[in-house]
Structure P
């Protein structure tokens, strides 16, 4: 029974890391290959996402489940930025009252797949998956301690 819990936590941590890697390379694809210049809010989301590729990768290798508390917090912050960014792209009231965002407007939509999938939506999805995986790892680690 003990082995199953550890295997689940390992798999969840690996999933969170894989999502972070995919999100990082996805954003690099958009900026370096497709030549989409990131707006200021995109940069904030990258600042949070990119370290996950290293931190979660090291946690997977070392089987350090304590990282889950920190990755939960950071992914929640990243999700908040993504929700705000997505809102100013998709809700006209929010777009009209959005602060100036620099050289590239944060309201711009380089992609709009299926009418709702934009780059901040993709980032939000990644942050949510990382948060859920981190929460489940944290919960299982906490249960094991008692």
Structure Q
């Protein structure tokens, strides 16, 4: 599933930031399906480091909320807002792209207000498509 799409000069300007985010990933030699770090943890790290991506990972992306115990509080995967998470097992996220989300044992439930959407475990969410939201932002 395509989470975001950027084209042209804006996308080109993000390439060095994305490459730097890849290089700074704190768990390059670790992988755990649950609660992380895993492939979703990697993508979430890039989103945190490059807020211009406006990354909105779905509620069913297990591992997106994984944070080390040294960094329990920080940016959400969108890079814009705040997240409190204990190893991706319990936490709360309030973000521009994410809305409000609660994580219990890696299962996320929340409400996104722009556009209005329920964020649900297993299915990701119910509401307006994330890609449409991104396209509207690019047109402004």
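All of the numbers you see were taken from the coordinates with simple rules; none came from a lab. For clarity, every value in this text was computed on a predicted model and none was experimentally measured. Cβ atoms are built from the backbone, for glycine too; each structure is taken alone.
A few remarks follow.
- semi-axes √(5λ) of the Cα gyration tensor in Å derived as 32, 15, 12 - corresponding label from P, Q: P
- Identity of the structure behind 22.0 (criterion: mean count of other Cβ atoms within 10 Å over residues 62-69, calculated), options P, Q: Q
- Which entry (P, Q) yields the derived value 1.9 for distance in nm of label points 7 Å out along Cα→Cβ at positions 94 and 126: P
- Highest-scoring label, criterion being distance in nm of label points 7 Å out along Cα→Cβ at positions 38 and 102, among P, Q: Q
- Structure from which -8500 was derived, helix-only ellipticity at 222 nm (-39500 (n - 2.57) for each DSSP H run of 4 or more, over all residues; to 500), options P, Q: Q
- Which entry (P, Q) yields the derived value 36 for relative contact order in percent (Cα under 8 Å, 6 or more apart): P
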